[in-house]
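Structures given as structure tokens follow.
No value in this document is a laboratory result; all are computed from the given coordinates. These numbers come from a predicted model, not from an experiment. Cβ atoms are built from the backbone, for glycine too; each structure is taken alone.
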Structure I
Amino acid sequence: MNHTILIPNHIRGRSIHNQVIPTVCNIKNMLNKLIELQGNFNELKQWEKSSHRAYNLEKIQLSIMAASEEERIDLIRKHILSEDPNDLGGCCIDIYLVAYVAETYGTGKKVFFDYVLKNGITEKEGSAQAIWQVGKGDGVYLGILNEDGSIKDWNFIAAWIKGVK
């Protein structure tokens, strides 16, 4: 644990307990599908559209389409930091929620499930699983989290909390 950074249960006024909508679509799969469809958002499945909207990718979609996978990851990370957390959807905020629970209460799926169920984020284990899967999966893919949900990139988290670009 890194005790030099306080991990609040909100990001610049955006509660991590509200509007955390579970979905099973991760950003990596959605990006691969978007590229396969040559950027045609309308051809995405509903759950893929939800992931796309959660990250507000319409603002950077042209850049994403022209980028390598490594460049896409970097573009999305910078984009997350540039956005008001209140404008980001559940899939994106799931990353922070997983990090918050891991760093505040402990790592692992069981600790995470206990937290989201006890705090009324969801009442269903299936929804807790979806939030965990997307938050951890997207966080690992973007290089923000470790496999156990703990924070890998403390500089990113600090910048996200403070709103520093």
Structure II
Amino acid sequence: MKTIILVRHAKSSWEYDVSDQERPLKKRGINDANLVANAFTERLLVPNIVYSSPANRALSTCKIFMKVLKIEADMLEIHADLYDFGGENVISFIKKLDEDYQKVMIFGHNHAFTSICNIFGDKFIDNLPTSGLVVIDFDVNSWSEISHGTTRFMILPRDLK
């Protein structure tokens, strides 16, 4: 079985005159990411590897989760393909993952992540909110074979407040 854990970056700030890739997190985003990460620890689901978009807001969210989940820094890989808003690059990335990995956690962006959840999961999601986490299981042996999976659970910040 293969499992993807998708986490949309936390709420970012538009206060600064920086490029899209450099936008930082808002205080609310930091708080929501910590809230979801702490709730996720209760699920006892540890990824084999963690991937993140290079965008500041995604990578900052990723680092919050890694700290809360006590995941070592050497388990993180940053990939430009994950700085994707449509989803095609992320899907291609997932289908080429190393077969040794059974559980993979990926930090990225919308609309890509909402689309991927609806393409692969069995529960419709209108919009994956910032800091939203979705776990999808696939009854396959190879990442290249993933098609329709089962949405195991979602953790959304609004459900924790």
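Tabulated results
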{"quantity": "Among I, II, structure where FRET efficiency 1/(1 + (r/R0)^6) of positions 97 and 129 (r between Cβ atoms, R0 = 30 Å, to 0.05) as derived comes to 1.00", "calculated": "I"}
{"quantity": "Comparison of I, II - label where mean count of other Cβ atoms within 10 Å over residues 105-112 is highest", "calculated": "II"}
{"quantity": "Which entry (I, II) yields the derived value 0.9 for distance in nm of label points 7 Å out along Cα→Cβ at positions 9 and 33", "calculated": "II"}
{"quantity": "At a computed 44, 34, 31 (Cα extents along the principal axes in Å), which of I, II", "calculated": "II"}
{"quantity": "Origin of the value -16500, where helix-only ellipticity at 222 nm (-39500 (n - 2.57) for each DSSP H run of 4 or more, over all residues; to 500) was derived from one of I, II", "calculated": "I"}
{"quantity": "With relative contact order in percent (Cα under 8 Å, 6 or more apart) derived as 33, matching label from I, II", "calculated": "II"}
{"quantity": "Among I, II, which structure scores highest (criterion: distance in nm of label points 7 Å out along Cα→Cβ at positions 25 and 113)", "calculated": "I"}
